[in-house]
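Below you'll find a set of structures to go through.
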Structure P
Amino acid sequence: MAKEKFTAGDFHILGIENISLIREFGRAGKKFLRSGKFSKPEIIEIFQQLADHPENYLSGDEDFRPLAILILEEKLKPKPKKKPRKISGEIHTLRDKPPYYKVFGREQIEEEAIIQMDTAMRLPITVSGALMPDAHVGYGLPIGGVLATKSNVVIPYAVGVDIACRMCMTVYNIPERQFKKEQEKFKKALIDNTIFGVGGETKDHHDTGLFDKKDWNETEVIRDLKNLAYRQHGTSGAGNHFVEWGILEVTSQDDLPELPKGKYIALLSHSGSRGFGAHIAETYSKIAREKIALPDIARHLAWLDLGSEEGMEYWIAMNLAGEYASGNHHVIHNKIAKALSLEPLKMIENHHNFAWKEKLQDGSPVIIHRKGATPAGTNNTGIIPGSMTQPGYIVRGKADKASLNSASHGAGRLLSRKKALKTITSSDLRAMTENAGIELIGGDVDEAPTVYKNIDRVLSYQKNLVEILAKFTPVIVRMAGREKWQR
């Protein structure tokens, strides 16, 4: 096998264009490769986080702090006028105006997210769309965007970088009084059986049957990432990913099979396909941009033809990432249940970063991209979380056509991570969690409760989209902290 090394192209994908920056990042990457601690895909994943959020790396690991300073200095320099972008691949123009699409909760959605959705609706391949009330700015399609395209194309960045990011809940028949009495035991099981953050890996593998699937040998890209996926199997990401204990209250006798009216203890997790999904997204989005030339405002919305080799490869990889993400959750839940000798009553789960082959009301086949949106077709059961101090809800879809059978995937951000880090202190976060009776393990101010919209208000815009079946109240919350990863 050829020796791994970094090229300028690797850094251009991350948005690092300056020659001196490329040189410094290249030296750092070479050093990390030599150490044997990280693989190239893992280093790129760390560099992506560093390039996007350098302010998070100004304290802590001395390997990353100098690079963070260089990134911030570069951002402060006056920007020269951009040269016209070199056009490659098929040239496509946008429609003059976006066709009508439904925006749920428009008054609480930032204008930039509306503009992003308008741009996606102007694509020549777009058939229909909708914007959920938790929407905020993302890459290409906004988070909370639902986009139906022609049935022969898929847009990698309309699926998202964290392919198959999803929710998973396991419900246990444990009295609330017993849980409160034995809270330290539940906390210990949570800490001992979860690993968080960029680069986080495990040596304690549990149920690895997923890796026997032939799909892992379908393409060169998947084969190259299989070892990374194996090492990260059963771990969680950084950012807004979490695993938490809480109280689930079912208010109706008939809403959820196996769960009569009453209170239960539940374990809720949120994460996706880790480095495997991220590199699939980056690889095929880059290929899409090489094949489809769009105006700068829409360049991240380049698509792949599902009849092409690259399109078929992406579709296989995306679906495998979905199974892998689900497997990650199952490993976490099973390990914690085993540690506590618990038998689950019910498991509920759903993707919210994915693309599905579906049909519109008139029977037209389409690809529906839900980037930060929950499937809400007839009898779809899903989970919409709030924040570390707000409740989350189990919901059942109502198959609303204007929403393309979709609902929000959470409360949605009010503040960017950068603004949160500037305006919220650690003592603020501590006061918020203590006042709410939440025990927080890890976490940082960029995920403080006040960076999120009010979940009940967000749900008030979705009465025609979902029916609320049960309410989940967090008690012990586990997230990644400022460190690169946590055991």
Structure Q
Amino acid sequence: MAQQLRGNDLRELGFPEGRAIGLALAQLQRKHLKRLSQTDQLALLRLLLHNPHNFLTDLDWSHTAAALLPPPSRHIELVPRKDYVTFGAEYIEPGAVHQMETAMKLPVTVAGALMPDAHHGYGLPIGGVLATDNAVIPYAVGVDIGCRMALSIFPLPPAFMTQRVQELQKLLLDNTRFGNRTGFDRGKKLGHEVLERDEFTAIPFLRNKQGTAAEQIGTSGSGNHFVEFGVVDITDPANELGVPVGQYVGLLSHSGSRGLGASVANHYTKLAMENCQLPAEAKHLAWLSLDGELGQEYWAAMNLAGDYASACHHHIHQRLAKALGERPLAKVENHHNFAWKERLADGREVIVHRKGATPAGKGVLGVIPGSMTAPGFIVRGRGVAESLGSASHGAGRLMSRTRAKAELGEAQVRQYLLDHGVVLQGGGVDEAPMAYKDIHAVMQSQQELVDVLGTFLPKIVRMDGA
């Protein structure tokens, strides 16, 4: 084992005073680097010092390399705010509006829109839609990359649920996993081609992520993620689903890309902030150019995380359909927390970030959930240019998690669910129906953005928790 290098050893190599020395010394404590001889460690550090650009995508050295690069001569300045359109302004808190206005001052911003479920987040507000010029903003995509809704409609009458509540509760317990606990036992694991993707080996940062992705596939996160049975009510006879008007048993899931997406988001956000230094109020909106290697790398990792999130939902629905002994009549799936290459009405290609916003391009189908006691809506997008082809991704929070925990009691929430005929497994008071906005008011505010094909009303809900 090599004798431990010290800060003065790095200074003698030519390392500048500052973060780079501390970051480099910390990296050398990692097991596989600690085994190197001191000569090999110094040779590696010498390469890093003289060619930091070559290490910006290295799994071990990306942050040290970024710290070695000369800082910009000044912060990137914000520009005068561009105009944007707000839907349901009366339901949106000032903090979310302030965040959106900051995003509209970025030099790369082209257009924007704020959805009626918007509330405060990191960087871009949740419910914010932002179009940029050849730039992707990791925190405008979000931490839970590719988080999505997936709905299966089964040829079963709603009475099936009321007659088999306990049986369906057990199906949910047996066939879903939530939070950071272990996934399914080895004998119950399902494979998926997304786990064999080249990105896991081609992108240095992802080389040690495949194992966790394989462990967590088919599982759901914590917070507001759920899997639930409910009543689907198809009301539009001209729907594209091929499902006749009427009521059916539905299975709705909400979750994202698990640890894979979170690690991608955090890693590339830090690199973006190191390479794109903005004023303090805009620092979480740091971007990566798609002309650069880091931007291309994040774009590939983001798409992998989105496909992985979709695979998780496919596993959930596959397991539960098999347990029910039924094939779905139709499926609807859509995602948010993502960025797309799209064209504006004037033909310009832009990068459209939808953080907590549903794609609602012309003819695009999606599901906009309400709360545990309020219906979600099966919708068809109208492709409205002013909203950048977007709609809300749900009702949106009325109370922060902290406020909900402070103001609501568990007994109060359980009674509220009982009064509405909803059975909940897991969950907490921070996800109480009262913590969310009125979905009917939200839908009224965006009626020009989507057509409603039907609704989904939750009845048996599974979330993280005992």
Structure R
Amino acid sequence: MAKDIKGITVKKENFSEWYTQVIQKADLADYSAVSGCIVYKPNSYLIWEKIKHLVDQRFKSVGIKNAYFPLFIPEKLLQKEEAHVEGFSPEVAWVTHAGKTKLDERLAVRPTSETIMYDSYAKWIRSHKDLPLRLNQWCNVVRWEFKHPIPFLRGREFLWNEGHTVFATKKEAEAEKDQIINIYNDVCENYLALPSLIGKKSEKEKFAGAEYTVSMEFLMPNGKGIQGPDFHHDGQNFAKAFDISFLDEKGTKQYAWQNTFAITTRMLGIMFAIHGDDKGLVLPPQLAPIQVVIVPILFEKTKAKVLKACQKIKDSLSPNFSVHLDNREDYSPGWKFNEWEVKGIPVRIEIGPRDLEKNQAVLVRRDTGEKKSLSISSLAKKVGPLLNQIQDNLLQKAKSHLKKSIVKVTTLAEAKKQINDQKIVFAPWCNTSQCEENIKDKISGAKSLNSPSKQSKATGKCFACAKKATSHFYFGKSY
């Protein structure tokens, strides 16, 4: 980091500029020479590696295995499932030449892998004994979106997992839904400290080619909803398009039932945005690359003693926590404090000659700014509980904000007022595509988010039209 770097110069309420500054000044990402594609710098990529590890462990524990499929997809495969190709065609990047030679067939750069994977699945699956087939791959995808790109939140290339599973029966396939969503929710709540609204998407907003989509929706600081991990039950749509079939126990040909699911690097941006404050990042301890930073207060006469004490503190904490000793001498303590606050390190330990005389150190919480003097000998016992408190505080704070931001409405006028006031509304709805289009026209930028599985039965009229309401849905502005 350059010496002349300054802290965040705008308040978080100016979200767009605040977010841009945080991404750059916390050293999370860099813009590349390709529009809409970012460089994931170590500070962000390490967090993604942790998320990937957590999800991957859980997948493997339930029998999902990793594989890898090609980046390039022949055009004839991409076109096999009509709804799927229609949903993705505006975003597909194509390879047309190898050197100066024009290819006989265009190759799509992977926007998602259903079509290339299912071409293989059709060859592999012959009998009911070949099922279930539960594969996952960790990879990048390219979606050439022409909307305004935002680092982590909306880019033309991003990283994700894509699970693709195949079952003999609809019942088996749908039973996987709760298992996968629970895995994603566990990681999001207990590690990213992020609560969400979990429910089924509307017909208009579901994944192209799926029978239905279950999503996790998060609330951003600017009042917009944003979709996180999701699960798609694809029914037999792809199985029929790709002839993924098998002989059952009676020797009868049956089409398979399929699911897909994903979590992406978008979750990094959501976490940075929701937990951050006017000073910069606030990272959940469970995912922070550095959990504790030690900043010595150095003077020439006492420098050696202070640094020796700091090293002892680091050695006592390092077996259990990720600890960094900032012993740079060409930066002032105040400059270092500012840097580590911008980067969101959960706990800062300050120690100078006066502290050393009292055999104590100062602990500073990044989430609340609270400072506390503790004996050096007690640090090893105190840091763990403090990190747990910070983790829980971030989750509870996010839960409280989400709960306060949801407003029940029964009319379009009420919905418009609340959504324009950066709220999410919960309303009885007819769940028709035409009505959803009308809502978008009348409330600029608003759309359905999802509908929780557990809810009271909808009665009366749709909040936006005269039709009968069939269920309650969340609506809001969205990325």
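Read the figures in this text as sums done on the coordinates, not as results from a lab. Quick caveat: nothing in here was measured; it's all calculated off a predicted structure. Cβ atoms are built from the backbone, for glycine too; each structure is taken alone.
Taking FRET efficiency 1/(1 + (r/R0)^6) of positions 170 and 346 (r between Cβ atoms, R0 = 41 Å, to 0.05) from the coordinates of each of P, Q, R, which one would give 0.15? This value belongs to structure Q. Work out Cα Rg over 2.2 N^0.38 Å for each of structures P, Q, R, then name the structure with the largest result. Once Cα Rg over 2.2 N^0.38 Å is worked out for each structure, R has the highest.
Can you spot which of P, Q, R the value 22.8, 66 was calculated from, given it is Rg and Dmax of the Cα atoms in Å, for residues 58-233 alone? For Rg and Dmax of the Cα atoms in Å, for residues 58-233 alone, the value 22.8, 66 is produced by structure P. Comparison across structures P, Q, R (criterion: Kirkwood radius over Cα pairs in Å, for residues 138-257 alone) gives the highest value for P.
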